[in-house]
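Visitor: Take a look at the structures listed below.
Taken together, the values in this text are just the output of simple stated rules run on the coordinates, not laboratory data. It should be emphasised that the depicted structure is a prediction, and the values quoted were computed from it without experimental measurement. Cβ atoms are built from the backbone, for glycine too; each structure is taken alone.
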Structure I
Amino acid sequence: MRWRDMLLRFRNEAEHSLKRLREFVLDRPFRPGTVIRGRYSIRKVLGIGSYGISYLCEDSAANGHTCVMKQVKPSKRAGRTGLPVYEREAAVLGKFDHPDIPKLLDRFEERNDLFLCMEYKEGRNLEDLIMADGTVFTVPEALRLIHGVVGILEYVHSRHIVHRDVRIPNLILQPDGRTALIDFGLACPVSADGRLPFEEEDGGDKYTEEKRIRRKPVFASDFYALGHSLLFLLYTGFEEKPGQTDRGWEEELRLHPDIRRFIRRLLQLDQPYDTIAELRRDLDELIGKVR
């Protein structure tokens, strides 16, 4: 390796380390019991994402009602992905009034920090149900669950919004059996030419091919993500035999041919779905066939 390449590599590694150190110092979550804006009492941290920290809170101004408060990471606040993403998420949530999408309750700035407060959707996300609880979904159960997500996406897409992050951690199975879709931090208006929002335009090569497809601001991105979510549910019933090599989902999962064709279209391996109405018609037929 030439000395110039070595210098560049070490410089990049140093910059990366400094960035991580800065994030560690600046992005420490608030402790449980901290009160924000004189009303939101933090119970626990729900999660830390690429640009935000989510907390479960009690709102003293609403008789102790539980809500979710999302804070833009201080390290992101002044950058290209801070205020623009915050404003976009607030604008997107403000468009919605759907029982399975968290309602935007409040947005404010406190000591230079940016916050959104949203309705709390009670239940367990599918990632925890599968990975932590070991829940196994039958094929009919998986199809019905995805059907609920399609219903939510029909509403979202009718507002000309694409979610871009339909993954099992963002799907909540509620106590009444309905599914909720959360985390609209990446959601944005549909783009006619498929161009990324301006603050993401320099993201290009840092994404894998799968993530690039998920992130495109077109409806097909959500269909693609649905396909992967459905496969996660279907694999909960798969038992791997000792010494068995990876053969791919089409060989490993014993699926009805129509289900296989449906997933292939979601994953854009065959002719992709043009509209969610077309997708839903096929899914309705599958649910009728598979009992």
Structure II
Amino acid sequence: MKKGFTLAELLGVIIILGVIALITLPIVNRNIRESQEQLYATQLEEIELAAEKWAYKNVDLLPINEGETITVTLLTLKESGDLPLDVRDPRTEELMPNDMVVTIEFTNNTYTFTVDAESGSNVTDEVDENSPIIILNGSHIEFVEINSTYNEQGAKAKDRNGNVLNDINVTYQENGTEIPHVDTSKFTTYTAIYSVTNDGYTSHITRTIIVRDTTAPDLVIPDNIDLTASQLINFDVMEGVSVTDNSGETINVTTSGFDTTPSDKIVEYTACDSRNNCVTKRRLIKIVE
């Protein structure tokens, strides 16, 4: 007579299988994620290779001076036939943005190709091989110091026959509203949109311009000084101290290390702007007879 499983035995098997699943599922999920990340890294390498192929065919658009860069989009690489149309992120299976960019930099007589994986938002499959080629001079993100001069680097363009197109239009936007120019007197972010039209086909590329402050205030303090004990009592530690900042804001100077006890001391002056760019300088106050 064939003997079946008892309820207790079945429950035991189920519990064992559950424990095995709890142990193995995280391992399987981790392996899947690692595999997807490896595929993603490979995908980025393929985009870089596509940019190299594009560069070989568009040498006239490449930078020639040390440290110079240009920026191309995935859309340009697709329209040139150097990159497949269906380029997807292996981690999500979604199309990679057409406006994802590759920076081509000329350094040490060599071109380096770098994909900005965080760039781009235009996830579409719209490609038109008749559209003109347009690339950015410089990077797709540009940082400008507050109250400095913004130097427009512009863009380059040519038609599909290789003819240079000079009529490139550039417009600026702030928060989606068109503005006449980049105003560096305020902390904000602008979008520069470059477009070119040829034979009824239009191409465009964008640059993000971020106005920021990374410059510490300009702090001027007097030289070291010798004082008598009596002079020290009425000494103004802030006399001769001045500070300015490229932001134009009023900067406060704080001091430490100063008191009226008749002993040598090192006074420390610190000035910080609202963006927490700080400068510290020191002076010696020496007590003499």
Structure III
Amino acid sequence: MTALNLAEAAASYKRPLVMGVINMTPDSFSDGGTYNDLGAGLAQARLLILDGADIIDIGGESTRPGAERVPVLEEISRVVPLIEALKAADWFTASGAKISIDTMNSETAAAAVAAGASIVNDVSGGLADPAMHKVVAATDATYLLSHWRGFSQNMDSLNQYADIAADVVAELSEQVAIAIANGIPRSRIVVDPGLGFAKDLKQNWELVARLDEVEKLGLPVMVGASRKRFLAGVLDAENPVSVDNSRRDLATAVLTALLLQRKLWGIRVHNVQASVDAIKLVEALRLAGNPNPKQS
């Protein structure tokens, strides 16, 4: 990349928010059972904040392939105590970080926002629970609306696309329109292309390569590639399940650095430190190409 291109990139660059993941579940694909008690969840949240997280995303139901649904009351009992504890912690308040609830259930979303969450991260984009959009509309929460075609038990069979990027954009656009019709202001909507959901390895990579088409929706874009199968499938095509989290985290950080050429609202990651370090390196390179950037 030439110095001129670096300067142009620096002038248009906006640092994405970093969302750190805490799965309060026994069965999530990469860390199930690791943080599913309040003490461990709080400790992990503090680590993520120290590592540079802007948002803590708390989930109480696994969305890994094949995962079984969790009763709503059980999901609420997993996530709300941690949200309440974070809101009561001086160190969390001082950090300025936000809390996101990762749920497909409107009841859980409502309970989490009441407890202190300000972001609803719905991987189904409103398709799993028809009440979700109206519930979010009644709050001030930001709504993360992902591309999705079905629940974990059958999503791998729903990956038929005529054109992966065009189809994802069209389906996202439809769900955005429904969300707006149900009262969620467009200004509170962030879209996520749903990497790993009803997409095979090749489709995920093609979608990543064509994220500029998702940007054409004119909405902020969140990307969640962290530790997913399509990364492991590149690292070890014969036995992707053998790729451990440390290798997946490195791959996630490399992809984060490459995706900073896009205009991302945020990235969702398990290892915040690795991705924040990648962002810092890219920013250093941008600054070298444009040592006197205009202050925005």
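Visitor: Name the one structure among I, II, III that P(r) over Cα pairs in 10 Å bins from 0, in percent of 6, 28, 37, 23, 6, 0 was derived from.
Guide: III
Visitor: If you work out mean count of other Cβ atoms within 10 Å over residues 116-123 for I, II, III, which one comes out largest?
Guide: III
Visitor: Can you tell which of I, II, III yields -14000 when helix-only ellipticity at 222 nm (-39500 (n - 2.57) for each DSSP H run of 4 or more, over all residues; to 500) is derived from it?
Guide: It must be structure III, since only it matches.
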